[in-house]
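What follows are several structures.
Derivation of every value follows stated rules applied to the coordinates shown; laboratory data play no part. All values reported here derive from a predicted model rather than from experimental measurement.
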Structure I
Amino acid sequence: MNKWLKIMGFVIFVSFICNTSAHAASSTSLFVNGQAEYDFITVEGRTMVKLRSLSDSSWPVLAYDSKAGVVTIQNKDKSKKVQLVAGKKTATVNGKAIRLDAAVVNKNGSTYVPIRFISETLGGYVYYNNKDKQVIVRTPAGQEEYETLMHGDLTKARHIALGLEKLTDEAPPLQFGEGYNYWYYTFPEGEALRFTLNLAGYSDAYYEVNKEGLAVIKWQQDNVAEREWGAKPTFKSYVYFLDEFKGGLFTYGIVDAQGKDTELGKIHPENNNNLVLKIEGEERTDQR
């Protein structure tokens, strides 16, 4: 249920209704594990990310000693122990002091660390997209998910793609409809990095996943405002998933190049984790 809440909550309130991208009005955007991170700061030209936003199953232990002002991170097998102190440009890793490129900041009870620390000490990934003024951060677990998205299992990659941050600031804001009761989404046959999303007939949107692992809008049809934006995609053949969540019915199938619709199944899921189902015999063709 948590997976469903995370993905659909994000999709509904950000990608579809709000129709805005992260920090659209800001000079720099920060994305952590494919999601926008709004709570970050810049100190002397250094981007500082909140430590607690770096959620990762390999770093489950996070403790804070308010008296000493020390934050301790320890991995599962206790092979690595990292300690940070607010105001200092050094961190201790397994008892050895290492230099940071910016001092640790404690603000309103939260600890902010320079993003280079993430890659150099925590084994994460950091990329600066200077062209789009984006900072892309992935924890070790986030990097594994990214690898699956780009060239892993097709069904898993589609799950991940639907939960990505949607960059929609170039498209006009959607107008609200009433009575949203189903979502309909399609992927070209064999692909996970291109998809369309239909919101109860009120709007359609087409997204492409870029090399940073973010979904960028390319086309939008707003049926409430009666306006179209961008270039409508053409899929030779595609698979579809219809989630009539209010009625508890999930339908999936495939439409071939001649437009023939073959329904592959209808289910009444006990929970809402069936955002994407495996299509037997389908092989991935869009690995990067």
Structure II
Amino acid sequence: MNLRDLRYLLAVVEHEHFGQAARACGVSQPTLSVQIRKLEELVGVSLFERASKAVTPTVACLQLIGHARAAVTAAEAILSTARNLRDPMAGRFRVGIIPTLAPYLLPLVFAPLREALPHLEVEPWEDQTSALLERLRAHNLDAALLATETDGPDLISQPLFDEPFLAALPPDHPLADRAVVSESDLARDILVLADGHCLRDQTLAACGQSGALSGPLRAASLSTLLNMVAAGYGTTLVPGLAAGAAQDAGIVLRPLAEQTSRTVRIVWRANFPGRPAVEAVGEIIAQRLRGFAQGAAAGMV
């Protein structure tokens, strides 16, 4: 049994078609079909029910496929680690990023990263903080961009830049006439994201609220939250990088009296062999965002 045949198996399961699987693997259909037959002979069970236009995984295949995926993933991890040991600035670099940061930061830093690190293949993965930390500890990510501190000696974090919060107000809101808005004044009709988003906790803490709110709204995304504010359902805090999106939605932005902000940091495993790549990526992001805090605090991004 070899990894090539396991990759063929995964491709057939995904496409449920030998021809499409062969094209995805870059081989001819007869070659792939022969190797799948050999694999079936080796394991001693039929892996697919074959029809003229499609193939269907058998019960035996469904029971074995998890092991096949694990073997291929482990082999790819070995190769990736070996490449990083030879040249940490080359190969795949999987970076997690929280949803309230990803849509606004990635367009700013992707081009500088490609220019400065042309052999590093940056693959972003967007998810909430807890999920990203779980994937990081499971070696499914190489680093993560977060807006909270991390716990545990197994992880290292490095601050990259401070992202100020701005008061986000409906155009006809009474606070929209003020030049500066107090965080406590927003507490009366504050809207927040759903549980699990770090921005939810940061917003509540800044406005002096507890973890429980009486209102029913728990937006699943920042874009939904901004649209609700624009429609006049309440106020919120918006991270500085999202200021442009907020203004496009018709929201009035004002600096905060306490100049509340969050620190965006890059996090990685303490024993990760690709630390030079992590630090290089972090430095490029920090350079791109240098001086950003002052401009965002003034409502200019």
Structure III
Amino acid sequence: MRKLAIGTVVSGALALSALAVPAAQAATPDLVFADVTVNKGKTIVVGTTNKVTVPVTYTLTRPSDLTIDYENNAAGILLYRGGLATAENEIESDASPSCTTTATTDTTITESCSDTLTIDPSYDLFEAADATTWKVGGFYGQLAADMDDSDDKVSLEYGYAAWGNKGTAKIQRAAKLTVNASPEPVKKGKTITVSGKLSRANWETGSYSGYVSQKATLQFRAKGSDTYSTVKTVTSGTGGALKTTVTATKDGYFRYVFAGTSTTAAAKASGDYIDVR
């Protein structure tokens, strides 16, 4: 899946494709992408609805006679999963980067660029396999369309090139935790039941699903204290349910904490206050 952002020319190309007119492959220039950093080297955590804007920095060396105007051609960073030629999924930048020239030669120009990748979970992520470490690459695309048919002729020339293995970027599912301590108020020495739920983003359904067989830590913070301490470890059951009992000793807050896994981000529940009398 490639999303080539080169302005209004794309609309013309789509119209032309409907005519099934053969397209000529235009030559693409040699570009060098280097020093690519995605999301400042941090893991990208994506939920089910909100778009995530990911900062990207890199250097780009291009031929000195090549102008990239982001109307007729474009260059940027892509994330891909699988092979470069047979990607199982791919996400490309779709905005014009900000670039500053840092070096020139008789034949090349080197620029320092900053860009963004916008990840829309409803459009870019499709399955559990997308929660993994992606490869990073650079791409170049060009498109020229003559849609004036007054001379009984239309034409389209396009070119696309991608350069892979410029780094890696990890994408994880966002997780949620809830907690409820009851009954309240409770007498000192009586039993408190602390329940909750651990769920994580399911990109196939666009909702959060229970995360089963995962360990979550139950923590307690006494009233007037700023520090949580570990009480016990609880394993999530059916539907991600968490449930355990403790003895009431003092007023304070209970919360569950999930450390995360390779595919799912860490999460903390907001503390639930219990009144012990």
Entry that produces 26.1, 91 once Rg and Dmax of the Cα atoms in Å is calculated, selected from I, II, III: III
Given a value of 7.9 for mean projected area of the Cα convex hull in nm², for residues 120-191 alone, calculated from one of I, II, III, which structure does it belong to? II
Tell me which structure, out of I, II, III, gives -1000 once helix-only ellipticity at 222 nm (-39500 (n - 2.57) for each DSSP H run of 4 or more, over all residues; to 500) is calculated. III
